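No value in this document is a laboratory result; all are computed from the given coordinates. Keep in mind it's a predicted model, so treat the numbers as computed, not measured. Cβ atoms are built from the backbone, for glycine too; each structure is taken alone.
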Structure P
Amino acid sequence: MSLYLAGCFAEKQEAVQAINQFKANGYGPDDLTVFSDEPIEFKRGVLDRPSHMSLAVVSGAVIFFLAVVGFVYYTQHAYRVVTGGMPIFSFWPTGVVFYEITMLGAVLTTTGWFIWESGLLRRDKSIPVPLIEPEVICLRVRCTPEKLASAQDLLEKAGAKNVVKLVRKAA
C-alpha cells in the first residue's frame with residue numbers, strides 16, 4: 001500500500017535538493033510529483049521522465065503516408081479511366097495530398113501522444129493532490145509505510161514547510 005507525503009518549499013533550489021535526496025535514497029521519478037501555481041523548469045537530470053514523442057510522431061506520419069499512398073493507388077486503379085497515354089498512378093499530381101495527409105498524421109499523433117503522456121486518460125483519481133499556495137513549490141512523495149518516517153525526515157531536512165501526510169480518497 002502506498003502512502004503520500006507532501007512538503008512545500010519557498011525556493012526552487014530547496015525543491016531540487018529534496019528531489020536529489022529522494023533519488024539518492026532509491027525513489028524514482030514516478031514516486032515524486034511537483035505541484036506549483038506556475039510552471040517550473042528544472043535542469044536536465046533533476047526529474048527527467050523518458051518520452052518517446054519523437055518516435056511516435058514520425059511513426060504516425062509514416063503510417064498515414066503509407067495509408068494515403070495505398071488509398072490513392074487503389075482508387076486510381078479501381079476505376080478504369082481512359083487517360084490518353086498518361087500513367088494511371090501519377091505520383092507528382094497527388095504529392096500535395098500525400099504531404100497534407102502525412103502532416104495530419106503527425107499532428108494527430110502528437111496530440112494523442114501528448115494526452116497519453118500527460119496521464120489525462122489513465123490518471124488515478126484516488127491519489128491525493130496537495131493544496132498549493134501562491135509562489136510555493138509542493139513536492140508529493142509516494143512511499144511505503146516502512147519508509148514514511150525517513151521520507152518525512154528527508155523533506156524536513158531539505159527545508160520543506162508544513163510536511164503533511166495526504167489521505168487517499170475513497171474509490
Structure Q
Amino acid sequence: MNLRKAIYAVVMTAGLSALAFAQSGVAVKHIQPGNAAIAQAVWAGDTLYVSGQLATPVTPADRAKGTPADYGDTKTQAASALGKIEGILKEQGLAMGDVVMMHVYLAGDPKNEGKMDFAGLNAAYTQYFGTKDQPNKPSRSAMQVAALAAAGALVEIEVIAVKSK
C-alpha cells in the first residue's frame with residue numbers, strides 16, 4: 001500500500017508541475033532541423049535545453065567494406081561533442097559561457113578495461129571551460145553508462161544554457 005501512495009504522489013507532483021509550467025506563460029520553441037527523431041534543442045523562456053550530442057566519426061563507417069565508424073578516443077569524442085554544442089549555442093545567440101549545467105554520459109572504453117576515461121573527458125572539457133578567454137564553468141555531472149546509441153560512441157553530452165539579461 002505504501003508503494004501505491006508513493007507512486008500516486010510522484011504522478012501528482014509531476015502533473016502539477018507540468019500544469020504550473022503550462023500556465024506560467026513561458027514561451028517554448030523547439031529547434032528541429034531536418035527530419036531528426038528528436039529536437040536538437042528546446043527553448044523554454046530564456047533557457048535552452050540542448051539534447052545529448054555524440055561525436056562526429058573520425059572515420060565514417062564503410063558499408064561496402066563492412067567496417068564500423070571510428071569515433072576516436074574519449075578526448076577526441078568529447079572535443080567533437082563540445083564543438084557541436086558550441087555550434088548549436090552560437091546558432092541560438094549563446095556561447096559556452098552561458099552553459100549552466102552539463103550532463104556527461106561516458107561508456108566504458110574497451111581499450112581501458114571497460115572503464116570510463118574521465119581524464120580524457122577533462123582534457124577536452126578544459127579546452128572550453130575555465131580558460132582565460134572563457135572562465136565560466138557549469139555545474140556538471142558525469143557518469144558511466146552501459147552503452148550509448150551509436151556503436152563505438154564513448155561520450156554523449158547534453159547541456160542547459162541560459163541567456164543572460
> Comparing relative contact order in percent (Cα under 8 Å, 6 or more apart) across P, Q, which is largest?
Replying inline: P
>> With mean count of other Cβ atoms within 10 Å over residues 61-68 coming out at 9.6, pick the structure among P, Q it was computed from.
In response: Q
> FRET efficiency 1/(1 + (r/R0)^6) of positions 45 and 77 (r between Cβ atoms, R0 = 35 Å, to 0.05) computed as 0.65: which structure among P, Q?
Replying inline: Q
>> Given a value of 3.1 for distance in nm of label points 7 Å out along Cα→Cβ at positions 37 and 157, calculated from one of P, Q, which structure does it belong to?
In response: P
> Computing FRET efficiency 1/(1 + (r/R0)^6) of positions 109 and 133 (r between Cβ atoms, R0 = 30 Å, to 0.05) gives 0.50 for which of P, Q?
Replying inline: Q
> For distance in nm of label points 7 Å out along Cα→Cβ at positions 29 and 69, which of the structures P, Q scores highest?
Replying inline: P
> P, Q: which one has P(r) over Cα pairs in 10 Å bins from 0, in percent, as calculated, at 9, 26, 22, 13, 11, 9, 7, 3, 0?
Replying inline: P
> Quick one: helix-only ellipticity at 222 nm (-39500 (n - 2.57) for each DSSP H run of 4 or more, over all residues; to 500) came out at -14500 when computed from one of P, Q, so which one is it?
Replying inline: P
